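Asker: What follows is a set of structures to go through.
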Structure 1
Amino acid sequence: MAHQTITLQPAEGGPMNAYASFPESGGQVPALIVLQEAFGVNQHVRSECDRLASAGYLAIAPELFHRTAPAGFEAGYGDFAALAPHFSAVNTVTATADLTAVHEWLGTQSRVIPGRIGSIGFCLGGRISFIANAVLPLAAGISYYGGGLLPLAPMAGQLHGPHLFFWGGLDKHILPEHVEGVIRAVKEAGKEYINTVFSYADHGFNCEERPSYQPRAAREAWAMSIAFLKNNLADPVAH
């Protein structure tokens, strides 16, 4: 498949690189904004973009640390000291500026079907995917073990499309009460959602490069993600 690094200019902050992967099939396709873990737009995130492109989506992953880190920044799993200044600089304001720039770029792409844009994110990106669904007119959003989502629960009423949540039941960072608080807010807001907890999986279960990788949970979450995306982006059904 074709892939390339593009440079965007958010309204707030300097130039931002993004990894974009394009389906081989011709014609118009849905699009996905792919949001990174805390470790950067690394091989795992790029491979997720490629995998989604193979499934028929134009997938683009912006470098959310572009304000504080050099282009192409990656950190090793577990190297949290190197991540701290970059991770802590990402907030709702900066994320909104970055997401808007990506969404506007997708709107200029003739291959993207208008109105068929969604988001998917992992860990830090799971939180940003929730923000994306709230601040952009997305058709759907997916959050894999989104850390720090509970403080964003008041944004639940702004969600545009259905949202799919994945959590690890063994996750010591995101506790059951955190999950319950987020889902309660979405439910009370009357928004469509799917909430899935893998009782046997830990945080980061989808990433094969992490010690917490759980292949069975990763396969099941991927299958559900593809079905969810097909229903809401590729072949929308009546809601």
Structure 2
Amino acid sequence: MNTTLASADTLERASQPIGQIAVALPGSTAVFRRLKLDFCCGGQIALQQACDNKGLDVDAVLAELAQLDRPDAPVVPQAPAEMIDHILTRYHAVHREQLPELIRMARRVEAVHREHPDVPKGLAEHLEAIETEMLEHMAKEETILFPMLKAGGRGMAVHPIGVMREEHTSHGEQLERLMALTHDATPPPGACNTWRALYAGIDQFADDLIAHIHLENNQLFPQFEPARSSCC
């Protein structure tokens, strides 16, 4: 990225209301919560002022937020070992960061807005179920399937790949339920910053999970499965 543009973007972010950043930059809520920066009720204050009020180094906070920015999609390596490493860093590690923060925000929204007609009742519980299922799934890939693929075990990999494909189907069903609970991650009019940030994070999680499953199902796994007949 052009350093001049990066500097301009950083300066602009420092002047943005902290609540606006929380909604626009999924993952930032965890940073703000850890630093005790109020992005909900106090979200109208600029990040610079919020940091000054807390005696925080705004440059350090901006640097941490910059790590959350998603660059343009990188070229995915096609060699299996490199593709697996990409999956581990781009998706497995990211999902492990996304889900606990989404669960925390969902609990808060359900508690604070329990009388609101559009409150997503059961959302935190559903996200917890997704987290449990995905942690188990990713652990299987990391300890069994991926080492097998890196070792070139084609014949032995067919069955575990089939299991992973079935679990991916379950992930898709869980995602459909998540979108139904949140009206396709669309917050109601007048939703607070936490509610809006929660749905922005869910929207990004959904995009990431779909891309993750697509990469494994359609690019990685076929390299280790028998060629399918093209006849009709």
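Asker: Taking helix-only ellipticity at 222 nm (-39500 (n - 2.57) for each DSSP H run of 4 or more, over all residues; to 500) from the coordinates of each of 1, 2, which one would give -10000? Don't skip to the end; give the middle numbers.
Answerer: Details: 1: -10000; 2: -20000.
Derived from the structure labelled 1.
Asker: Moving on to the next point. Here mean count of other Cβ atoms within 10 Å over residues 54-61 was calculated and came to 22.6; which of the structures 1, 2 was it taken from? Intermediate values should be presented prior to the final figure.
Answerer: Values: 1: 22.6; 2: 13.2.
It traces back to 1.
Asker: Out of 1, 2, choose the structure whose coordinates give volume of the Cα convex hull per residue in Å³, for residues 158-205 alone equal to 74 when calculated.
Answerer: Values: 1: 74; 2: 60.
Source structure: 1.
Asker: By the measure mean projected area of the Cα convex hull in nm², tell me the structure among 1, 2 with the highest figure. Write down the numbers at each step before the final one.
Answerer: Working: 1: 11.6; 2: 15.6.
When mean projected area of the Cα convex hull in nm² is computed for each of 1, 2, structure 2 gives the biggest number.
Asker: Let me ask something else. For relative contact order in percent (Cα under 8 Å, 6 or more apart), which of the structures 1, 2 scores highest?
Answerer: Working: 1: 16; 2: 25.
Top value of relative contact order in percent (Cα under 8 Å, 6 or more apart) goes to structure 2.
Asker: Moving on. Say we calculate distance in nm of label points 7 Å out along Cα→Cβ at positions 46 and 70 for every structure; which of 1, 2 gives the highest result? Before the final figure, lay out the partial values.
Answerer: Numbers: 1: 1.6; 2: 2.9.
Comparing 1, 2, the top value of distance in nm of label points 7 Å out along Cα→Cβ at positions 46 and 70 belongs to 2.
Asker: Something else: Could you tell me which structure in 1, 2 was used to calculate mean count of other Cβ atoms within 10 Å over residues 118-125 as 28.0? Please list the in-between numbers first.
Answerer: On the way: 1: 28.0; 2: 17.0.
Among 1, 2, the structure yielding 28.0 for mean count of other Cβ atoms within 10 Å over residues 118-125 is 1.
Asker: I've got another one for you. Given a computed value of 0.75 for FRET efficiency 1/(1 + (r/R0)^6) of positions 14 and 94 (r between Cβ atoms, R0 = 30 Å, to 0.05), which structure among 1, 2 does it belong to?
Answerer: Values: 1: 1.00; 2: 0.75.
Considering all the candidates, the number was obtained from 2.
Asker: May I pose another question? Taking distance in nm of label points 7 Å out along Cα→Cβ at positions 62 and 222 as the criterion, which structure among 1, 2 has the greatest value? Before the final figure, lay out the partial values.
Answerer: On the way: 1: 2.7; 2: 4.5.
Comparing 1, 2, the top value of distance in nm of label points 7 Å out along Cα→Cβ at positions 62 and 222 belongs to 2.
Read-outs: derived from the displayed coordinates by stated rules, not from any lab. Being a predicted model, the structure only gives us computed values, none of them experimental. Cβ atoms are built from the backbone, for glycine too; each structure is taken alone.
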